[in-house]
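Presented below are the structures under discussion, each in the form of structure tokens.
Quick note: the coordinates plus some simple rules give every number you see, no bench work behind them. As the structure is a computational prediction, the values presented were derived from the model and not from experiment. Cβ atoms are built from the backbone, for glycine too; each structure is taken alone.
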Structure P
Amino acid sequence: MTLAPQRPAHGSTKPQGINPRLRVESDAPRPQRPALKKSGRPNPAAHLSPEQIETLGHELDALRKEVMDSRGAKDAAYIRKVIKVQRYLEMGSRAALLFSNVKVKGFRPAWWIGTAGLSVAKILENMEIGHNVMHGQWDWMRDPKIHSTAWEWDNASPASQWKHSHNEIHHTFTNVLGRDNDLGYGILRVDEDQKWSLFYLFQPIWHVGNALMFEYSIAAYDLELGGYLAKKNRMSELELAKFRADRDEVFAKIKRQATKDYLVHPALSAVTGSARTTLTANVVANLVRNVWTNTVIICGHFPPGIATFEKTSIDGETRGEWYLRQMLGSGNISGTKAMHVMTGNLSHQIEHHLFPDMPSNRYAEIAPRIRDLMARNDLPYVTGSLWKQAGSVYWKVVQLSLPNKVEGRRRRDVIRLEIAKARRKRRLGRRF
């Protein structure tokens with residue numbers, strides 16, 4: 001189990017040991033962090049000395065050990081109960097949908113009950129169960145049915161590809177510009193330090209589309225489709241063969257998911273004349289799950305107050321510095337216990353990024369201690385209600401679809417200049 005995720009070779013999906021490159025202390029004195037970033041914005045950790053950062057790391061090491069050593073029957077009972085509830089909820093909802101075409105005074109109660117229940121069941125399976133099981137949070141139980149190496153979730157993205165892009169890349173390079181592709185998923189500009197281009201002008205539109213089709217967007221992202229399209233003419237035969245194998249795996253998974261939700265279950269409801277209404281219920285449940293998942297995830301790393309980092313800033317990074325980056329690069333959502341479960345406890349995103357393989361039911365327990373630790377070190381603990389965090393992200397997406405404000409230059413002039421450059425480039429391309 002990991003203190004800080006390793007930077008492994010592509011393809012490894014098993015929980016990793018402590019990475020020796022992320023030392024408790026650096027061999028050489030670490031430099032003091034600059035007061036300002038390259039963008040001119042304040043550096044939220046500039047006041048901390050290298051010694052203070054490593055002391056912070058030791059305190060987090062001790063907290064992690066305390067919690068991980070205390071795992072036991074209560075934790076195992078929690079995840080088994082969540083799985084049992086999710087399975088009974090899904091079965092009950094699908095049973096209700098067998099009668100989803102029955103009207104009572106012009107109203108289809110079974111459709112509404114079945115669709116709502118199926119939506120919640122799909123959210124639970126993806127968030128509190130699938131995401132956390134595949135992080136290895138329950139591997140210590142040695143239960144082959146609840147193990148990161150065996151779990152395949154109800155989602156378009158194959159588990160093996162998701163574990164590589166999420167566990168190994170995102171959690172290692174959290175919010176590092178140019179290294180963490182989760183920072184806007186390659187289609188959104190969510191930080192002023194990201195270079196602006198005409199491509200981002202329309203991001204408020206495709207941000208909504210991305211939310212609706214989120215499971216397919218994640219499948220394309222995990223497949224690294226954007227990288228393939230950008231360099232397919234320069235790829236070796238080995239790289240092309242690897243991409244094609246991954247692509248076929250994604251297509252096979254999508255086919256299985258579509259067959260289950262859009263063919264098998266509607267066909268079973270045909271006996272009661274509810275095939276069409278069952279089909280619409282499955283479509284709506286998947287859309288609800290997609291929008292909810294997207295909303296929770298964007299609240300974890302995109303709201304104002306969350307920091308991003310330059311590539312060079314992580315060179316020679318110690319474990320204390322890795323911990324610091326996770327705290328500054330993540331944000332929480334406040335709410336009820338039920339809401340935390342529905343988010344997969346990603347409403348405790350700061351705690352999750354510090355300890356990604358810690359059982360999710362323990363994040364609420366350690367959250368006050370993490371908040372106190374950050375307060376003692378004068379670090380911002382970003383949190384807010386779901387509506388506040390999600391609203392701030394949507395507004396940020398709109399704002400950052402435009403170029404940064406620069407004194408003496410109007411943003412409309414920057415846009416016109418870029419349009420002119422794009423037209424010239426297109427004309428030259430036609431000539432040659």
Structure Q
Amino acid sequence: MSNLIVHGGTPLVGKIVPSANKNAVLPILCATLLTREPVRLRRVPEITDVKKILEVFRALGSSVQVDFARGVLDIQHRHTLFDEQRHRLPEAMRSSIMLVPPLLARFGMARIENDVQGCTLGVREIDPHVEVFERFGGRIERRPDALIVRSNGPLHATEHWLDYASVTTTENFVMCAALASGTSTLMNAASEPHVQEFCEFMKKLGAHIEGAGTSRLTVAGVDALGGCEFTFTEDFHETVTFLALGAITDGDVRVKNSTPGHFPLIDRTLAKFGIHVTHEAGWSRARIDGRLQVREPFTANMLQKVEAAPWPYLPVDLLPIFIALGVRSHGSMMFWNKVYDGAMGWTSELSKFGAHAFLSDPHRLVTFGGKPLVPAEVESPYIIRVAIALLMVAAGIEGRSVIRNAAPIRRAHPRFVENLRQLGARIEWAEVPAQDPLRVSGT
């Protein structure tokens with residue numbers, strides 16, 4: 001188990017270049033399997049999920065050459081083979097379901113493990129993905145330990161309307177449609193920045209896609225995709241995280257940001273806590289005047305609120321970051337998670353810092369900020385941004401705190417601790433051996 005030791009109370013100051021967005025990197029890695037031609041990717045982050053997918057590619061016989069120090073990956077799937085009996089997709093990684101479309105297109109078969117999972121954000125069904133595979137001509141076979149997806153011949157174009165604007169389902173639809181015969185249309189498509197980045201990569205491979213960044217995608221299938229070079233942009237999640245860390249520690253952090261056009265709603269949400277964001281010459285900066293303070297709404301007798309839902313709403317993945325700001329800010333704020341049931345159960349850990357947070361139902365939370373906070377030892381669930389949110393609270397409190405089970409951070413953010421140290425944080429990893437359950441139980 002990996003814990004983070006945080007000696008808080010130090011203002012963070014300096015410049016940071018964020019890593020690439022995991023939610024763009026992983027689907028793009030899966031999409032490389034659609035082509036036999038060489039692909040070069042730049043700014044590839046050294047994170048656990050990337051390494052797992054590259055291990056799968058090597059096991060399938062693909063050519064993989066990676067230099068994480070330079071962030072360069074050269075990959076080619078010319079001699080790739082897949083055998084449903086021998087090959088298994090990673091179970092501890094939700095994004096492995098995005099390997100199904102290229103496997104289906106290349107080999108006419110794919111496998112979905114029963115226990116495929118990612119962060120513990122609540123129930124995350126695979127039914128929408130199965131519906132997409134079936135719409136393109138896939139047949140589903142249930143087995144005790146997996147679902148087998150097969151197709152008789154090439155995939156065929158389809159029209160589909162998602163009941164929910166799912167990022168991963170949208171990306172799976174695009175990968176199925178790219179090599180299908182005919183023109184496919186998807187309504188209620190996800191439009192997040194990482195979906196737009198994924199579509200840009202697909203177009204570089206030669207896919208014909210219209211409507212990226214909107215709720216309606218049209219994909220005209222082609223006979224084959226080619227190779228390309230592609231450079232990942234900065235992760236907007238990480239940009240917001242470092243800006244918020246600067247604000248919560250009363251510091252001054254500048255973050256490289258090539259896509260300020262994605263930030264108007266994020267900037268306005270930060271302003272609700274008294275944080276002013278500027279974007280100049282490719283860099284973003286967050287400052288506060290005096291202290292973190294919840295801005296009173298003009299509507300009388302109502303709480304100020306932060307609502308998170310699929311893009312172009314405020315991204316739900318960032319909600320824990322704003323909850324951390326709410327705990328530190330003077331005043332009350334309501335947070336509304338419109339996506340996941342029960343994803344805010346972790347907020348009970350905030351009470352160990354002395355914070356007051358009231359969970360009114362599975363989707364809504366109210367923070368009563370400005371309370372005196374103390375260092376604490378807290379437990380993070382297996383959710384990337386929650387571990388970071390607990391770290392943020394600790395960083396703003398003078399004294400030693402421990403974030404237990406903080407390893408999920410490594411799934412998305414390479415050199416996260418090193419970057420914080422560069423800004424002046426006193427923080428370090430502590431590897432703790434897993435406890436023997438028999439010894440714990442006393443038997």
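When FRET efficiency 1/(1 + (r/R0)^6) of positions 56 and 256 (r between Cβ atoms, R0 = 30 Å, to 0.05) is calculated for each of the structures P, Q, the largest result comes from Q.
helix-only ellipticity at 222 nm (-39500 (n - 2.57) for each DSSP H run of 4 or more, over all residues; to 500) was computed and gave -16000; which structure, P, Q, did it come from? Comparing all candidates, it corresponds to P. Once mean count of other Cβ atoms within 10 Å over residues 216-223 is evaluated on every structure in P, Q, the highest one turns out to be P.
Out of P, Q, which one gives 5.4 for distance in nm of label points 7 Å out along Cα→Cβ at positions 72 and 360 as computed from the coordinates? Only structure Q yields this read-out. Of the structures P, Q, report the one carrying the highest value of Kirkwood radius over Cα pairs in Å. That would be structure P.
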